[in-house]
Every structure is written in C-alpha cells, then in structure tokens.
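Scrolling down, you'll hit the structures one after another.
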Structure P
Amino acid sequence: MTTDNNVQVSVLGLGAMGGALAGALVRAGYTTTVWNRTPGKADDLVAQGAKAAATAGDAVRSGGLVIVCLLDHTSVHEVLDPLSTELAGRTLINVTTTSPAQSRELAAWAAQAGVAYLDGGIMAVPNMIGRPGASILYSGSADVFDRYKPLLDQWGTSTYFGEDAGLASLYDLALLAGMYVMFAGFMHGAAMVSPAGVTAGEFATMAAPWLTAMTGAFEGFAAVIDGGDYTVEGQQSLEFSNLDGLLTASSAQGIGTEVVSMVQRLIQRQIDAGHGKEGFARIIESIKQPG
C-alpha cells in the first residue's frame, strides 16, 4: 500500500460516512486533519492518529487537499462559502450526495474561487469503505483524480467519468434508482408470500440467486436499447410480459400493488401505442417520454 506522505489532507464532516473515509486515510498513514460541527465526533479518529481542528477554517488551512462529506448541497455552501479565500490554490474533493446540477454548480463555484475540484459519488455504505466491494465514482478535474488516485483507492475502487463534474452524481443516482426499485420488488415478493406463512428470510434464500441470475439479462437489454430495434427475434414481447395475473394474485394476498402497477403502466403504454409484439426492453421509451 503506497502512501504519499507529503499529502496533507483535511476531512470536513464526520458523520457515519465522513468518519469512515477519514478513518481509512488515517489507517493508511496519511496526515489527516478532521473537523465536524458537533463536538466529540473526532475523538475516536484522534485516538487513531488524526488531528482535530476547532473550526472548518482551521481544517482547511491544515491541508492542501480538502475532502468534504456533509449532509447536503446547502450544508456544503454553508461551510465553504465563508472560506473561499482560504480554499484558493487548494484542491477540493466533494463526496457529499448532490444532484448533477448541484455538482456542476459547485465545480463552477470552485473554479471562480481558484480551487481545483473533483466530485465523487459513493457506491458503498460506511462499513464497506476500504473493503472489497466499495466503489466511488468521480468526475471533474482529471489532474486531481490522477494525482490523488492512490489516496482515493484507500476507500474503494475509483472510477473516473470525465471533466463534466455532474457525471459521477448522475451515475450514482442512476445506479441507486436500479437498486431501490430492485429492493422494492424484493419486498413486494416477501409481502406476497407472507400470508402463506413464509418468512422474509425464507423468501430471501430464493430471491437472491434468482435476481442475481437475472442481472445477466442487462447486457442483452442494453444491446437492444442501443441498437434501437425492439423487434429483434428472441425477445419476450410486451404482450407476453403483461402483469395483470401478477397484480390479481397480489391483490388476492391482500397486499398493495404499487410496485408492480408501476411496471404494468410502462408496459401498457407501449401496447396501447401499437408495440405489443415488440420486446420488453421497449418500456424504456415509456420512461424516456413520460405520459
């Protein structure tokens, strides 16, 4: 594990994620200054070797590299706006969850303040940081990414998407969309079998391998979508994909149907438009062009 001992890094924000990020850097041997609005949050990190700053300004002045992991976009500006002069000439990596537009706005703000900027989207929960499976997406300054990649790799796999500072956030939120809809589908299934006396744990033992196997269909869907031809042979048609039977069975079990109804509406819109014989991947057209 290679560490650039010349990097003086400051971490602003020591919530669950910020604390995990700072802890990984301390353990890797980086000189790390930490700050949090709530006193006491830095105590464990200080015990591990971090330096605590009394103010955000003190933390910024302590490091050439400033990492921000705060509550939201507004809190980033609340903390950094008064410090724009102090930040000039330094490097800022923002891993606070923001929208693509907010990430681009922060990049423009940083450029005006004379700050090199990199935006990050964290694809991990705090206890995954520094372990296999953690992934962080970046966009913004290529120079910053290349220079600090050894440090960034302490947190997880680092992937760079280009100079557009909003791309990391866009990928982050797009991937989360897939995750949350999948989770909702699992919970619908668990609710569906519950009246039959099946526990969620028992259902999970069946659902996990099934859903894992189904992710193998992504590449096929992607090829169809990118090719733009939903009539390619071998696809399951929209008419065959009709979910009325699933909706009826769900209602018979006495559970809500919102999750499945959402998918059925996407299917039905394409059938109503005359595309029922075409492949299931065509529902992306319902998503791209909301009714």
Structure Q
Amino acid sequence: MTGKVAVLGLGRMGAAMARRILGSGTDVVLWNRDRSKAATIAEETGAAVAESPAQAAARSAFVLSSLADDEAVTNVYLGAKGVIEGIGDGTIALDTSTVDPATILRVGEAIDLTGAGFIDCPVSGSVSTVEAGGLTVMAGGDELLVKEAEPVMAAIASRIIHVGPRGAGAACKLAVNALVHGLNIALSEALVLAEKAGVERETAYEVFVSGAGGAPFVKYKRQSYENPETTPVAFSLDLVAKDLELITGLASRIDVPMDQARVGLEIVRRALAAGMGAQDLSAIAVLLREGSA
C-alpha cells in the first residue's frame, strides 16, 4: 500500500480496522474523539496520534472513517478542525459508517471542492471478521477512485463490491442491515419458542445451524444467543435502533413498504425502554424470554 492511512473513529470496528491495517505494514495515524482510545492503540503498535481529523487528513494519503452515526460523520468531516480543513488534492477519503445516503452525498460534495476524492464503503461483518480480513465492502463512488483505494479496503476485506455511484454503498448497507436485523428478531423468536416448548437452548441452536436457516449470522452469533450473560457485546441495541430508523426513513422517502423492519424497530424500542440499549443485539432473545416468563 502506498501512503499513510488515517483512521478516524476507534470504536469496536474502527479499532479492529486500525490494527488490521497496521498489521499489513502500513503507516497509520489515529484519531478518536476520546483520545485515550487512540493512545491505547498507539502504545501497543507505535502508530501516530493526531490532535484533530484535519491534522490526521493532512498527514495521510487515505482517510478511513468508522463513525457511530450521521451526526458524527457530519461533524468529523465538515465541523471545526474536520477533515475538510486538512484534506488535500489527491487524498482519498473512505467512510465505512452506516449512515443515510443523503449524508454521504452532502459530505462528498464538500470533499469534491477540495480536489480530494470521497467514496462510501460501508462493510458487512463483525469485529472478528475484520480481524480475519474477511469483511465485505460495498463501495459507492467513481470506479477509478474505488480502484485506487482498493489496497486500503483489501487490508480489512476479502470482497470489495462496487455497487454503484456515490451513495449506493450507504443504501446497500441499509438494505443489508434490514436483512440482518430481521434475522436477529426471527432467530430470537424461534429460539425462545423452542425453549418455552421444552427444547434445551443449545439443542435448539444446534438444529438451527444445521438446517436451512443456518446462515453465517446464525453461526457466528451462536455464543451470544446461548450465553448472553458472558459473551462480549459486538453490536449494541442502541445502534440497531439507529439503523432501523435510517432504514425505515429511507423506505418512506422512496416509497418502499418495510413492514417487518417497522415491527422490528418497535421491538428494539421496547428493549431500549427496558434499559437494554448497551447490550448486544442478540439480547432481543433475553427480552422475549423474560417477557414470556
């Protein structure tokens, strides 16, 4: 890979991406709103730490961001000391966040004025998938820019799919997450149904992973569903709610019926009202189990 990579946002996914890119032998500069997260990775790896997104962008050939929501993306790119103030002609920014396509278009238009490039490249997979370099990237943007940025994406992904123009990546990611969150609700309901009917949890799950419904999601989330008390959080219900709000919002704007997603959002909001927002998305099974006790 040619040139330093700035990694902005060091949550679970962003931190895993930074470590993976560092492991490929690439120079990395880190930035996170909570500087301590950047400092921890820097101490472990020797990576540099920037004081602001602008400083990180000014020092790098590529900028890779992994941020929580639309507000964070807007602030990090367009706010005071944001990427827009530091990025230079020829640099390429790649945003992997799950956000509204409209946010991507707004940020992209601002980046275009600097002479830099911008593509949306959200990903499908979990932290363990990042660590294995096995993510699927949904890249939206100019085909030549996507090709130029492939070495960065290849450090974290096994598949890079150019899904269309800028904004198409964000739209495709919302579609992917509509499927994943639908699976989560369906799997939670099925597991609790089997349990309450007298089947042992582990036995029911063994049947699930062995049958027609044994999708990769069902397989890699097994420990989370079987042992919710001890399995680390991979994707919180707060973020699930955010995703489903984006999904149903986009569906409303383009007149697509999303009845399952709307019901799923109602269920997730029940979990949030029960104080479960910081728990893993698989905790929907806990909500249903306790609600039917």
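Bear in mind these aren't lab numbers, they're just calculated from the coordinates by the rules spelled out. What you are looking at is a predicted structure, and each value in this text was computed from that prediction instead of being measured. Cβ atoms are built from the backbone, for glycine too; each structure is taken alone.
Quick one: helix-only ellipticity at 222 nm (-39500 (n - 2.57) for each DSSP H run of 4 or more, over all residues; to 500) came out at -16500 when computed from one of P, Q, so which one is it? The value was obtained from structure Q.
When Rg/Rh (Cα atoms, Kirkwood Rh) is calculated for each of the structures P, Q, which structure yields the highest value?
Biggest value here belongs to P.
Comparing mean count of other Cβ atoms within 10 Å over residues 22-29 across structures P, Q, the highest value is found for P.
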